[in-house]
Structures are given as C-alpha cells and as structure tokens.
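Below, each structure is written out as structure tokens.
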Structure I
Amino acid sequence: MTKAPPKQHHYGKIVVSSALERLERIAALIESLPLRWPILFFVILYGAVAVATAKTKLLWDDEFFTLYISRAGSMTQILEALATGADQHPPLFYYLTHLFTVAFGTSHLTVRLLPIFGFGMMCVCLFHLLYRRTSLLWALLGMTLPLASSAFYYATEARGYGSELGFCALALLAWQRVTSSSTNRPQWLVVLFFACGLAVSSHYYAVLFIFALGLGEVARTIQLKRIDVWTWLSLMGGVVPLLVFFGTIRRASGYSAHFWAVPIWGTLMDYYLQLFGGLANVLVVGAVPYLVILLRSEAREEDYRFEIRRFSTYEVVAWSSIAAIPLFTMILAKTVTHGYIERYAISAMVGAVVLLCHFGYAVAPRPRSFALILCTVGLLYFTAHSIWLIRISRLDVKRLSDHMAILESHTSSPFVMADITKFHQSSFYAPRNQLQNVAYVADPQASVEYIFKDTVDRGLLDLRPWFPINVVPRQQFVAEYHDFLVYSYLGSWTWLTYVLLPPHYRTELLDRIDANVLLSARLIDRTPAINGVSTRPVADALFNRMSKNGPSLCKQWMPHDDFCDTIEKQRQESIEGKKAGNSK
C-alpha cells in the first residue's frame, strides 16, 4: 500500500517556518551590533531626508512669522515685536533661530535647522529611553516610529514644535537616568533642568509635559516615602521661562477673545488618529501579514525574550501622563488660553511611543523578528512618503508661480490679495516692483463679523514695523481707492469676498486659477467701511522703508539659496505660459 504524498499545506508551513527562522537569525545579528551603528544609520537617513525636504519646501504663513521676527536681531527687538501679542511663541525660540541664520547664513534650510535638530534629538532620546528596558530592535522601532507619524511635518517647519519635541524627550531621558540611581546623577540633574527650560522656551504648552513629569515624580515620592528635592528643583527649570516672559505671555492673551483655534472637546477623539495616521499603514502592511504568517508556522516559538524588568509605578504614571497631554491641553484651553489645536499637545507623542514599544516588547510574539518587520516597513513608508512630499513641494512651486504670474499684468492697479497665504508668499518670492500696489486689507471687526476670528488681521496690523509686507487698514484703503482688483477665494480665512456685494460694491470676474478668482471691484457706498474700527497709522512700517525695486526678498535675504532661483525660473515660465495662452 503506497503512502499518501505529504499535504501541500504542510509543506507550506515548513517553508514559512524556515523563512521565519532566517528572519530570526537576521534580527539576532542586528541586535548583536554595537550601539552606534543603528543610531548612525538613523542619523544619516533622517538627516538626508529632512535636509532635502527643508531645502525644497516653500515658506508659509507661520514660518514667515519666524523669519521676520528672528531677523529683528537682538533679544530686545524680538521682545518688542512679541510685546504686540501677535505671536505666541517664546522669545528664546526666535533668538536661537536668529543665531542659526547668523552662523550658517539665511536660507530655507537654516531657518529650519532648529526644528530639524530638535526632532532628530527626540528620536535618538527615544532610542536610549527604550534600549535599557527592551532590546535594540524595539529601541530602533521607537526611534523610527515618529518618522511614520504626521508629527514629522514639524521636523521641517520653522516653528518651535520640532525643538519642543527634542527637549521634552531629553527631559524624560534625564528624569529616567536621575530616578534610576545613575552614577552620573548630578550631570543628569543639570540636563533635566535645562531640558525643561528649553522645552518651554520652544513652546509655552511644553509646560504640560513638565506637569506630566511632575505627576510621575509625585508617584515616585509616594512610592519612596520621601521627597527628592534636587529632582523637583530640576523640574522647576520649566517654570523659569514662564516667569521671565510673563509680561509677553499676558499681552498675547489679549488675542484669545476671537482666536482662530477654538477648543472643542470632541477633537480629543481624533488626536491620536491624526498623529499616528501613518503608523496605521505600517501596522497594516507589516504587522497583519506577519501575524498571519505566524499562525501558518509550525515552528515552536523560542522563549529567548530577555527578562522584562518590572517598571516602577512612577514611571508608568509619567508615561501615561505624558500620553494624556491632549486632555490637559484641552482643559487648559477651555479654562485659560481659549486656544487649542492638535499640535499644541504634540509632546504627547513621546509618552505614546514609549508606552507602545514597552507594551509591544512585552506581549509581541517573536519580538525580535516582529520588531524587525515593523522597522523595515516603517522606514520604507517613511522613504516613500518623503519622496512624495518632495514631489508635492515641486507642485506647490508651480502653483505659486501661476498665482504670481497674475501680478505681472496688473502692476499699475491697486491689487488686494485676500488669500493670506498667497499674499505672504507672493510678498516674499515676487520681484519688488510687482508688489508696490499689492496689499492685504485688514479689518479685525469685519473679520470677526464674517469669519468669527480676527487673529490674522490684528496680528498683521500690529507687526507692520517688523514685517516687510504691505498691510493696509480697511478705512485707509477705502479712503484712497474706489476701483481696485481683488484676488481671493471664498473660504473661512478671508472676509473680504463677503463684503464685495451690492449695493456697496459692483464686481466683475476677470480670471481664475484653481480656487482663486480675480475680481474687478468698484466701491459705490463707503458707509460700511467708514464705520469700521479705526487703526492707528504706523509711520515706521517696514514695507514703506524698503526699496521699491530689485529682486525678490528671497533673493535679497537668501542670496546663496538655489531654491530662490528655482522659484524665479518657474515664475518666468508661468508668465510666458500665460502670455502664450492669451495670444491664442
């Protein structure tokens, strides 16, 4: 009697098991590497992608605040600009940005060097936070997870969020070393003090991270039944910037009445979905197929997992409190600041990553190869997503060039750009002679009436002495011009299109690009504008003191930045294309 051939599915299980064993050997080989190699690999990959992205991305509204205020030079001048209350970032952030541009020259890259450095420091700190308690591969996963999150955007945005993340992660690392009886405790106490201070000096909401660490220290005090005075004093480093810049903070609170980011409890439900949206892709592509393969494997799982240390209760309290920062931020916004947007709670990601990787290491089957698969998929996702972002940046240059081409044929007419982003970018990237009749018309009262916020109009009016853009109060503009052009869109960030209606105005559509329209407007009844809120004239407005001719500010302020040349070349091509289209 002949034997039946082995079943096909049994052979498949053998093949799968063999592949898993090879994967396990590769993972074990990686875990035997010296510590410096994974970090060096990350630094090279992250640095290359972050630099390439920063060099080819247009500046936008908030980044222009950073560029213009940091150009003030001295801390005294920066404080004068921030005394208006028009921007809520701490003064030290602007001064550090100023130092970077002084040291390396002003460019799209150097104005973003501080967040690039900060975000990278956060990732490296996460590696060291996890390495002692899990394994090299899980520490590598913790270091790379932020790259697959939406937070990576802030690594190349010239605002304080990237540096805030870096100093917050450094503060947590220092606190871990201080509380684990490290032999270098005095040095780590100093690091903890300055990391807390620099985190809050990057963004005021980082004080909630210090608060979360404080909750962990309270739990430690209860557990040890004694107060660690030196640790508490080091945590107080986060309070120093609040005390030093209290006057600036108080003046900025005047903008809270009609702030653009209204706190809504329901948005808390979406916080981690938005932050870790990319991570979901990594889990679907990497974890799900791997777990299916494990189910089909006949290999017995080897129990090689290192002994999982029992974490102290106070550490779990600290990590959980950090992950709960969105809740603390919403409570603070509802009761004090009246402003909430997800990025204000971005430091929560540090606690979330630490918790996720500790939990994964504790419960994941075959933790070596599982972490290797997730790292590989995460890095591939990061690389592909970064290439896509760079391609999108090129399309953004093309779109902006098409918008700027509109100015070429209307340099002699009063030209109002009510699209604030296009106004900011055109004012920086277009030649100076094309901007002399281009203005943003501001009226905080009308802004509140039609779009329920006045942050943009109030801020631009207050910052005219420091911003090289032509911002004109509505009353002044209406008194000077009855016929003008308007380039805008219908949306939640512009009020002007809502008032250009009969019987006060007569308008005609002249052109359209994407969602923006070019209108010819004629004022018929001046009464609504005359009754608007008056704004004091600013004799020393920077725009009025600048040359009316010459190349763009991009070329003047960043003479060695090739990206400025790329934008100007694309602008010329858009002008030629528009002329060719009109001649047909």
Structure II
Amino acid sequence: MSEQKKLSAIEHIKIKSEGLRGTLNESVSNQITGSISEDDQALIKFHGMYQQDDRDRREERAVKKLERLYSFMIRLRLPGGFLTAEQWEATHHIAGENSTGVIKITTRQTVQLHGLLKSKIKPTIQSFSLAKLDSIATCGDINRNVLCSSHPGQSPLHAEIFAYADKISEMLKPKTRAYYEIWLGEEKLAERTEEDPLYEDRYLPRKFKIAIAIPPNNDVDVFANDIGLIAIIENNRLKGFNIAVGGGLSTTHGNPDTYARLGTVIGFADSEEKVLKAVYEVLTIQRDYGNRTDRKFARLKYTLDKLGVDAFRAELENRIGFKLEEPRSYHFSERKDYYGWMQNEAGFWYYTAFVENGRVTDLEGAALKTAFFEVAQTRKASFRFTCNQNLILSDIQPEDKLIVEEILAKHGVIQHTENASVIRRNAMACVALPTCPLALAEGQRYLPQLISKIEPILNRHLLSDEEITIRMTGCPNGCARPYAAEIGLIGTASGRYNLYLGGDYQGLRLNKIYKEHLDEAQILENLDQLFSIYKNERTSGERFGDFAVRKWWVASV
C-alpha cells in the first residue's frame, strides 16, 4: 500500500485544499444550510474557527425535523495575550453584535467568541481586521497562539522576553493568502498556490503549541507545550532560553497507548537568531517525522519518543547548524496569577481581575463586561490575558490608577476578585457542553457549582487558605490542562468524571488516576476523606499534590 493511501482523511483534505481555500467560498455562500461541507469544516480551523452546534437543542430540533442549530466559534491570534484599549472596545462591540455577547478568555491567552451564525463570519472577521486583529492559525494543524508569561511585574525584562511571542508567531504563520481572499475580499493574484517552505502543502500532522516562561513563575504551564522556552536571566540580562520539547496533554479514554507528557529540556540557545532557528526547525522535524496516519499519535510528544531524545536533538542540531549548549540552571517556585494591584519597576500599575473560567460577562454583583468596557473607553489601560483565563488591566500611569480603580469598584470587580476563595481562583475548566463536539461531560458550566460544594469541605478541615489547583475538562483532550493539576477531573460521561491526583504546585509533574467514573457525591466524599488525611498528616508546608504522592494514593508519578 502506498504512503499516500496510508494518510488520514484530513491529510488528503489539506493537500488538495489549494492553500487552505477548499470550497469555503461556496460553503459560506450556501444559504440553504447553517453548516459548511465536511472537508471545509477541517479547513476552516486553519482560519481560526470551529463549526459547532448547540447540543442542548439537538433532540428538540431532531423531533421537529430541523437541522442542528449550527454556529461557529472564532478565536483571535494574540501572541502573549495583549490587546490595546481600542481593540478591547472593538471586541466588545463585535461580541455583542455577532455572537452570544460573552467574551471568552481561553487557556491559551487569547479570546474567542461563540455562537456566530454562518452569515456573520465575514462581517466579524472584517470588523476584527479594522481593529488590526485576525484569527489566522489559531486552530488547525499549525502553530497556534504563542504564550508568554503575562504579567510585566514578573521581570524588568518582561517586554524584551514578551517580544519573542510575536516574533515566533509571525515567523510560523502560513504563507497562503486564503484568509485574506475568502474573508476580506483580497483579489487572488495568481492561480498558482503560494509556496510555503515551512508548511509546504501538508502543514503539520497535528496542532502545535509554544509557550515562553519567565522563572520563577510557571504561569504558562511551559512543559505542557510542544515547545517550551524558559528565559534565563543573569545579572538582570537575558542570556537566552532553555528549550524544552515534547509536551502535550491530550489522551483518549480506553487507549493506553495515548498519554500525557511534559516537555523535556534538550538544551540552551544564547541568541535570538539561534532561538528562532531552533524553534523553526523543531517544526520541520515534526512536519517530516510526525504521524500522518493516526491523528491520535500525531503530536510532537509521540514523534520525540519514537525517535528518542538524543536522536531528536542530533537531528535538530543537524538542521540548525550549531550545537545546543547544556541547559542553564533555573527554578520554578509558583504557578499563579497576581490578583489585585501590582506596580512594576517602571512605575506602571496593573490590576489582575478574577474571571471565572474566562467568561467575561455581567454577573450578579460583578458587571465584568461593563467595567472592562468603561476602562477601555478611558484609554487609560491596555488588556492582557493570563493562561489561567484571567484579565490584567495593564500599563496604567500612576495618575490614572484611581480612575480605573473607581470603575472596577463601581461595578463590583474588586469585591468579586477579593471575595473569590483560593480554591476557586486556582480552578479552571474547558468550555465543554453545549458547544464542544468532543465533550462527554460538563466543564465550565458545572465547575463553579462543584467548587461551591468543595469550599465548605475545605473550611471544615481548616484548609481554605491552601493554594490547591483543581482543573476540569469534559473529555480527555486536556484543554484546561487537568493532567498538570494537583486535582484533575476529566469527564467520562454525563455527570461522571475520573479523579486524578498527584500533580505538583509548580507544574513540573503530571498527576495520575485515582478513581474512575465518579459522580458528584462520590467526588465530594473522596475529597472529604483525602482533605481530612492531608490536614492531619501533612508535614509543614507540604503541598497537597506532593502529599498525595508521598501517601501512595496514586501509582508512581
């Protein structure tokens, strides 16, 4: 059987797509259905969108013999998670006019809008374009939004390090002009598809993720990415980056050959030129060696383990033309957002607001969306997003701090942030139902309720001040990084979750499965017992995840 016949169906779609164009123009123009063709559903991901439908209404519409209630999710490309005040204001209006109105901060430091009808896709992208925003390459088998430690107070060198996110994003953008032709009306200049030395006509075997961390805070979960860059700072100078490869958290229920993996540090590069060259060539290795037959095994982690770390590094060094240096020393001591006010060395003020599961909307007692819109209108702050789905109002001049603070106080944002429990602040969930087609159980709609039932248990055991990380996903795909939490809850069916324990506070160790297919009562009963033992038997300063490993609650981690 030829290699061509062994390719997965998606591989054939990419190759024949004429630079990701496919028949998207025809699909979007078709007014008979709210859907697009099956092949185009794969291609539209490369343009930053997913076709979805409201799963809550499937049965009702089936009874009425109506097609599913299709809509689209669109995700912006925001390297490092930054928006100007003008861009936030534009996003606010676009969300209200074209989507559900909720602005969703993602776990990859960007925003996405849900509920776009097919007829609203072009107006939405055109409005974003006027605000100098795009959704290119935020989904699909391509490098996605590049992460960077979010808070400028993290380091005096934050701006220098942050700039790498944009440089990498630009370097790894696809060369096709399809996005501009289909959505923005750009005239196609030639019949011949553009040449793309990186992606060629097949792109990558699977999605690709990159993150940049500034020790000692691993707020980006740097080892959960295909490439992790760890900034090495000595004597207040950026010396370069340690390079980690092979991180990835998605698995498949019932398939033991799939697994979560943290990245392996393979070396150090001491200049921008070397770092960018190494990043680029890691993608070419994945392009050339990655599994294009079975998408369950197509991530870089499987390529790395198939080749072996030493062989992978040798291949990379052959392609980049220089030897990587031995990794430099670094230390992660935390993985958190800095809630409330903080001032950096340059004198600018920053306010980190708690946004539960990243949903920017007006809540009872906390009008988040209105408050942020009013701040944007003042032009006194810019907007940054964290990988924990929170929002930082940033770059505020000292004389403007009071103006921003009064707006936040008026709309209940400060009280909302300060009143959130420690466990709630450290919790995170994926979107899951009703829109994600992969979801087996609830995520963001359910976790807040579950946290409300966990809080009294922690209070009873005098553990309410413990910074325990808990993360939930509706399926094993791992979008909220549950495998890198001290407590992970991964959906198996409606109302049922596997319970994972033993990840560490810093994000340097994966958890392992403890109990399977638990309902809410069983989850709460198990956590009650575990917290009781933890309270009575832990050593001074011992974190919950470390205690779980020491007590052998989970297999060797």
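Figure out for me which of the structures I, II the number 12 belongs to, where relative contact order in percent (Cα under 8 Å, 6 or more apart) was derived from the coordinates. Label of the source structure: II. Starting from the value -0.51, -0.93, -1.21: which structure in I, II was log10 I(q)/I(0) by the Debye sum over Cα atoms at q = 0.07, 0.10, 0.12 Å⁻¹ calculated from? Here the read-out was taken from I.
Using the calculated result 4.3 for distance in nm of label points 7 Å out along Cα→Cβ at positions 139 and 331, pick out the matching structure from I, II. Intermediate values should be presented prior to the final figure.
Values: I: 3.4; II: 4.3.
Attributed to the structure labelled II.
A value of 0.85 was computed for FRET efficiency 1/(1 + (r/R0)^6) of positions 227 and 259 (r between Cβ atoms, R0 = 25 Å, to 0.05); which of I, II is the source structure? It would help to have the intermediate numbers written out before the result.
Values: I: 0.05; II: 0.85.
For FRET efficiency 1/(1 + (r/R0)^6) of positions 227 and 259 (r between Cβ atoms, R0 = 25 Å, to 0.05), the value 0.85 is produced by structure II.
Comparing FRET efficiency 1/(1 + (r/R0)^6) of positions 355 and 507 (r between Cβ atoms, R0 = 41 Å, to 0.05) across structures I, II, the highest figure comes from II.
Of the structures labelled I, II, one was used to calculate helix-only ellipticity at 222 nm (-39500 (n - 2.57) for each DSSP H run of 4 or more, over all residues; to 500), giving -18500. Name it. Only one of I, II returns -18500 for helix-only ellipticity at 222 nm (-39500 (n - 2.57) for each DSSP H run of 4 or more, over all residues; to 500), namely I.
Coordinate-derived values only; no laboratory data. Bear in mind the structure is a predicted one, so any value in this text is a computation, not a measurement. Cβ atoms are built from the backbone, for glycine too; each structure is taken alone.
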